[in-house]
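Next up: the structures, one after another.
Where a number appears in this text, it was derived from the coordinates with a stated rule and is not lab data. Quick caveat, the model's predicted, so the values are computed rather than measured. Cβ atoms are built from the backbone, for glycine too; each structure is taken alone.
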Structure I
Amino acid sequence: MNKITILIVDDQPIVCEGLNTILQLEEDFRVAGICHNGHEALKFCEQNIPDIVLMDARMPVMNGIEATGEITRLFPDTRVLILTTFNEDLLIIEGLQNGAKGFLLKDMQPEELCKIIRVVHAGGVCLHPDVTQKILAKISDRDRNTTQLTNQEKKVLKLIGKGFSNSEISAELFIVEGTVKNHVSNLLAKLGARDRTQLALIALKLVT
């Protein structure tokens, strides 16, 4: 079985050890390393490209937001999840803009953490509902012309907002995965979104 390789990045040793303990209990996970700032994380990824990076937002030397931008630019197959608390809304937005595939609350339950890692590894995104409503209010209300979307594209957009991967959307809508990819490409172009995470935010904005 190919395990999901995970890099933990946090400047607090107790957080790192706690996450490491939780993740090592899962048969399909392998903790590839632990770093304590963004600079260390970037250097690690240059030698060992992980599948997932759990990235703390605030750290010395290089913070997690800056590191996220560099890692997603240099290693596009690595998916970054921001570790955050409730009082870091603006950092979350910047992290998403820098290519993060979502964010995690540090006090979430272990089973929820593991589920989200698997969803993101499969191609989905994670926008935690307890924080999403706060950050949506701070996101620019640019006009989103959804009238140009087909009914199928609207269905795909809604499922992206729920964190579904392409394969999950394919199963849900009974269409082949190649068709889902075409719909996602069309949504990116029509809505002026940079990536899937922005599509998810747009989807949530439209239904709130």
Structure II
Amino acid sequence: MKTQLVIFDFDGTIMDTRKAIVYAKQETMRRMHLPVADEEACAATIGYSAKTGFQNMYPELSEEEADLCVKHYRSLFDETIRKDPPTLFPGMLEILDQLEEKGITCTIATSRNRRSLLGFLDQLGIVGRFSYILAQEDTELLKPNPDPVLKTLKDLSCEADQALVVGDMPMDILMGKNAGARTCGVTYGNADRETLLAAGADYVIDTISELADILEEEK
């Protein structure tokens, strides 16, 4: 089936937020007197909600402590990106142009909260590039659960076999597969080719520009 809808992850797929996320998480750990995880361990939580990320790393945290971690983290993250704003990955604007020219609908499904997501999109001037935006608050269950994709498909009246989910983490691939959509992993974010293939990605690309080649093959 020819692709009519591309559902993008945000962090690690559209925008390079890794440095800011890792710094804010490590500094939060210091403030909370927690063992400080290394960069790879922090990056492995990217794609989860902030609270779930901390709970995964520190299962012993109470709900109140996890909420306090999130409060510190968001404050530190906002402070960090003001000083050193993250950027789009190379080729992202060009691929969005190409998808628009092909009449393909572009959307976002992310575990990032809506305020933060819209702030980034507005800052980058690309809010209008996406017909539909689904953030942390918009489904009860987040990736790797299929709900974000299923809700997107339902709201846009699109069949699963017409959709391609693009993301940098195994949870993005699993979210798409669990919803019956095809999936494309990107290696320039926070997971490598082997990890994405092991999650079941139908395609794996090293630059977002290669997405055009995948769509071209559908002709």
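Tell me which of I, II gives -15500 when you compute helix-only ellipticity at 222 nm (-39500 (n - 2.57) for each DSSP H run of 4 or more, over all residues; to 500). Considering all the candidates, the number was obtained from I. Any idea which of I, II comes out highest on mean count of other Cβ atoms within 10 Å over residues 29-36? When mean count of other Cβ atoms within 10 Å over residues 29-36 is computed for each of I, II, structure I gives the biggest number. In terms of distance in nm of label points 7 Å out along Cα→Cβ at positions 13 and 69, the structure with the greatest value among I, II is I. I have 21.2 for mean count of other Cβ atoms within 10 Å over residues 45-52, calculated from one of the structures I, II. Which structure is it? The read-out was computed on structure II. In terms of relative contact order in percent (Cα under 8 Å, 6 or more apart), the structure with the greatest value among I, II is II.
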